Structure 1
Amino acid sequence: MQFRSAPTLALCLITWIPCLTPTTLFADSHASGSDLPVKVPDYVTYLPTAVPDRIVLCWADDPATSAAVNWRTDTTVAASIAEIAPARDGPGFAGDALRVSTATQRLNTDLGSALYHSARFEDLTPETTYAYRVGDGTNWSEWVQFQTASTEPKPFSFIYVGDAQNDIKSFWSRVVRGAYRDAPMAAFILHAGDLVNTANSDAEWGQWFYAGGFIHRSTRCIAAPGNHEYADGLSRHWRPTFTFPENGPPGLEESVYYIDFQGARIISLNSMEGLQEQVGWLEDVLSKNDQRWTILTFHYPIYSAAEGRDNPELRALWQPVFDRFRVDLVLQGHDHAYARTELMASENLASGVTQRSEKAGTVYVVSVSGPKMYTVAKRPFIRRSIQNKQLYQVINVANDELHYEARAATGKLYDAFILRKRDGQVNELVEQLPLNATPIAPIAAPEE
């Protein structure tokens, strides 16, 4: 009897195995004899393996000296490891990598079980490019680069997006990738809630990570939960997926928090629960704010973009705090349309009337990045409103000016303004309209 050699047998197996595709394994019985394709099941498409996936870069502490990363594997992984090193022009940096401690928790989802890992990089050097990777010692991610923040106020840019929510893989992918194309050096992406449509759908979280791809790994994430991140409480995926500061009110950790970044205090609120409890916390955080700029994000709008979706209770509770401490910009989601106000200040909320001010107040924005669309409401204090457009926003902050652009998924400019700080006076709002306005050039760093 003649036997094949081992290499020949291996080649035979390699040739045969691809025939067992997911479509073949999971084809519906009625599809036999039909040329119609069969959908690959979600539990196959979003199956975890020993190779790290769903990697996202965040912060838990000072952006100048720390970073945090989260990732997922299957349940066979016995050890989770994160390594970091100052990046160099050649590959030799890997030999200097430092291993840091990690934390692991098991998450049981509607598609099965997985392990979620997290690591915190601390004692980093400000304004330094680092490379990190995660894995189990054998199965690794790629080396991913990021830069730490400055300890001083310096120009920076960031991306803001409203609800991704629906058909995330199909439709949101082009938006987040277009935003990255226009702002590749953005310090972070700010998500104003409803990242997914179904709070505990593992497939939808998988779509969110698919859409962002490497962007999630290298551009840090700031996110506020929306109503679709809630189902009998905050999504089981939220805290295993992200590492955010735990400086919020007790019980609202990692959904209410703040980060100081190069002269701006970025505050995430939770408009879904604990609204009253957040008031005292916010007053304390704002009263001790030594940053030049104050930017807030949360999901339910103070001034709604769509008909029949007003939030008067939220406005009555939170806006007086914003006014008292002169919050500059509020970034929101929920209404699946775009609306941007003039400078708004509450003067007579007791009677249910909001007085507008051309000279003082906060700019409020509602935006949407996913495909679900509502009809905009016409209100006299709305300076710019748009419907049926998927949008992203690029915001540049430098010294006494904040430059804002809202762009469609195709890159078309739809709204732009400048907020200008004036010592001893209220902000100046400088409109950058009409619709055919030319793009605002990125702000250059001041000469040293």
Structure 2
Amino acid sequence: MNPKVSLLLLLLTGSIVNRSTDASTLVVRGANLFDSETKAMRPDQTIVVLGERIATVGETRQVKIPKGSTILDGRGKYIIPGLIDAHAHVMTVLYWAQMTGDETLPYYLANGVTAIRNTGDGIAVQKLIRQYALEHPQVSPRLFMCSPLIDRDPPIHRDIGWPVTRPDQVPAFVADMAMWGVTTLKIYAGCSPDVARKVIEEGHRHGLVVTGHLSNYRVEDALADGIDCIEHIESISGFLLTDPRDRHSLDISGDTARRLIQRIVERKVFIDPTLSVFWGTLFFVDVPEVVQHPDNARMPKRLLEFWAKDRETRVNNYSSGPLSVRKATFQKYKDLVGMLHRAGVRLLVGTDAPEPQVPPGYSLHHEMQLLVESGVPPADVLAAATLNNARVLKQEANLGSIQVGKLADMVILDANPVADIQNSRRIHKVIKGGVPLEPVSILRAAPSN
């Protein structure tokens, strides 16, 4: 590792942990606490953390504070569980921007994103970035790995795709992924239905979650075959078009949409809309506030330059046609998300960072705002960004809520996010594994250009 980085991390370790080296107990006293199970804010709560796990949670007057504890005053503050980005990448896009995944990790953690769910990358690269995150916990979120994109031959994305063209190839591939330590298998757009069906079967045999970015594999078939999760609202809307060649011909008003949503509810499938990436691609050509969004300005120059270079691809694929038509389509995407929520579908909160105009860490707050605009109440959005996202990782015993026995991953806010979801950005401190961290200090480990 670069000696300067090592020195920086050493300094961070000494400066952002506001407690003595021999203290083992942290107490956050008198805060308002968001309960992601009941989706309610509980007043005047005190949390006792022993080591990296939560030992006690309760009304302040009833909680005994251990002698010698480090105490954080939570009065007037609001605590939510650590946020989880349910759709992120640590290789794709970054490769083309001459960046490495470890460089993006501080952006997540400084924004209260204490864990990220990878949704498709080179497997060896993921493993290296995950090891970096484990070795540098005070500037990195927890990283949960995914297979490369299981696709046709040649894969749509040659950098992170993996061609699997016959069902008999699937068992060995899935066994290999399980040995690598992935939590998720991802079926991609070009994957054939017979291969996808076998991926679901083998994935479940190994206890893995199977998700999909669907196109060639019809959503109705994926639901029937037992898929666990579907990525991107377009994996739903793409099968509700009156003209399959025109993404703008989306019809969400008819019986087809209603029946499909009901089937999703019945199968208890998670849906990860990732509205941020469609906002970032549909409008960036002729809506200046998209490219000039304040979150983008916080990104390294290398990433911004690649996003600008990628303009031609995005124009041809998403940003062509009248702006009024594209705005109407995006509104339909949001309306469809609202319909899914009202029907009882289990929504996730993911971003597709670091795709263009989807900055790591910051975009999760934007995604939550877009979900609220879609008709999902702030409390439900917060529960999705924490507990639902933990459930899709099968990590609800460790993450997703502030409960005794769970890892002490929390975000202390200066204002109430249930009253206004944009208050999720007003971060006072991030606590990861029982260690309180200052966002400004975390960002010192991020690249400056």
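If you line up 1, 2 by distance in nm of label points 7 Å out along Cα→Cβ at positions 41 and 409, the top spot, with the largest value, goes to 1. Can you tell which of 1, 2 yields -9500 when helix-only ellipticity at 222 nm (-39500 (n - 2.57) for each DSSP H run of 4 or more, over all residues; to 500) is derived from it? The correct label is 2. When relative contact order in percent (Cα under 8 Å, 6 or more apart) is computed across structures 1, 2, the figure 21 traces back to 2. Given a value of 1.1 for distance in nm of label points 7 Å out along Cα→Cβ at positions 297 and 329, point me to the structure among 1, 2 it was derived from. Only one of 1, 2 returns 1.1 for distance in nm of label points 7 Å out along Cα→Cβ at positions 297 and 329, namely 1. With distance in nm of label points 7 Å out along Cα→Cβ at positions 49 and 425 coming out at 6.1, pick the structure among 1, 2 it was computed from. Derived from the structure labelled 1.
If Cα extents along the principal axes in Å is computed to be 95, 56, 45, which of 1, 2 is the source? Clearly, the read-out refers to 1.
Look at mean count of other Cβ atoms within 10 Å over residues 57-64 for each of 1, 2: the largest one is in 1.
Since every read-out is calculated from the coordinates, none of them should be taken as a lab result. Computed from a prediction, not measured in an experiment: that's the story for all the values here. Cβ atoms are built from the backbone, for glycine too; each structure is taken alone.
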